[in-house]
Structure I
Amino acid sequence: MDDILYLVHCTPKSDYETWDALKTSKYDEYEFPGVYFSLITKYNLHRELLYSSKYILIFSKKLLEQQNYHINIYDYNGHINEKNTFYPWNLNKAVKKIKSLKKGFMNEVMFHDPVPMKYLCASLISYNISYKALPDIKPYSLHGTILLPQYPIFNDVEPDMTKKPFYCYPYEMNYTGEVNQYPLSSRKFYVKMGKMCNVNTKRKSREKIIEEIRLKIPELFKDRDLLNLNEFR
């Protein structure tokens, strides 16, 4: 956690100060139903690409102590993929992967429940400035028109450790982006997901396991206590 600075959520809406929480998107087979953030570390502070929005909301890094999220190193519409996705139990590996990248990309952190605004620590407003206005002293980072803070940010609100994740989402083949298209995750990966989702995976093809996981989603999405999370770690 020492190398993590904060989480960023971008929005075009000016009334964010009146919100109680950032709401999850609706369940969709083409985009994971979550609240989306960008993970800012001391390694990608100067090259992380952010969504173009007027308001840049900075949230406490303490949220990453919770268990109800996953991280994609490359923006993948929230889809879970064997090579691209990291979890609370291997957060350090995600940070190391981000450190290894040489170019600027857009990562994404998906929280599986609404995120209360009490975790909001600061907000920035994007205005047009000249590149010539940037100081010569490094490190500074220009994201469109935003100079991001260069230090860890959090508040005294403790993370909600009662929240449980939802990883039964086998829809990566629905990703339609042209950038960073990954091969479909292996059968071994889907066996682990299937066991987590209470699916009998013995002598079944990857496609059959995916089909049966999907049938379980309505029940498991409603009651996450039914998930065997240890099978997926």
Structure II
Amino acid sequence: MDCRLYRQGIVLFVLCVATQSQQTLCAQTAAQWRDSLTVLNKAIASRPWSTDLHLRKAAVNLELQQWQYAIDEYGLVLQREAHNPAALFYRGYASTQLRHYDMARRDYEELLHLFPRHTEARLALAYVLQRMGRKTEALDELNVLVEQRPDSAVAYVARASLEEELKQDEPALYDWEQAIRLEPQNADYVASRVALLLRLKRKDEAKKDLDAALQRGIPRGLLHQWYERCRKMK
């Protein structure tokens, strides 16, 4: 329950959006995805241009982790529809998988220019900036996101995790608190705040947070290790 949520959970959140938003929701094996790709290739070869078919083909490329093929396919879409939001977002995602961060950044920034309130794009841009070592710029993006989405626990979680990396402990504690306020049953958020409090040697506050979580109905088993850490701390 140690929470590197920004680098792991938030990226998984963006991945979930990427894979679930593309009309490819049914679970399939790799062989079935390759069969789907064959069908799509035949359909594309036998018909005039269809943006939908090319987006579907790129989605299958993503499922098969064929990142460069997906990038190429989204590039074809963008040649015809320069502002296609799906192509911009998912090409940025595929570029991120290849660590082509400059390319991903450009796609996310273009998408945000078109749709400034695109939550997933701003989260993804912040992640890319962090991977590029531009943590202050990443924090700026997350500040914007929190302003736009004060009702989003994910926004506070992303910012809190980055603030911890930047040793901005008090702002991080505040953001964890806000995330817990918005999702009071999320044990991971509680654990993240408690872990930071314990690192700061603030045992009594950590214990108070755990007791409050227990009273809200979070199972004690999910909090046990943190009670133990509190008990062992002098």
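No value in this document is a laboratory result; all are computed from the given coordinates. Owing to the predicted nature of the structure, the values given are computational and were not obtained by experimental measurement. Cβ atoms are built from the backbone, for glycine too; each structure is taken alone.
Key figures
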read-out	value
Structure from which -5000 was derived, helix-only ellipticity at 222 nm (-39500 (n - 2.57) for each DSSP H run of 4 or more, over all residues; to 500), options I, II	I
Of the structures I, II, the one that 1.22 was derived from, the read-out being Rg/Rh (Cα atoms, Kirkwood Rh), for residues 124-219 alone	I
With Rg/Rh (Cα atoms, Kirkwood Rh) derived as 1.07, matching label from I, II	II
Structure (I, II) behind the derived value 1.6 of distance in nm of label points 7 Å out along Cα→Cβ at positions 44 and 68	II
For relative contact order in percent (Cα under 8 Å, 6 or more apart) computed as 24, the structure of I, II it came from	I
Label whose coordinates, when distance in nm of label points 7 Å out along Cα→Cβ at positions 76 and 156 is calculated, return 4.0 (choices I, II)	I
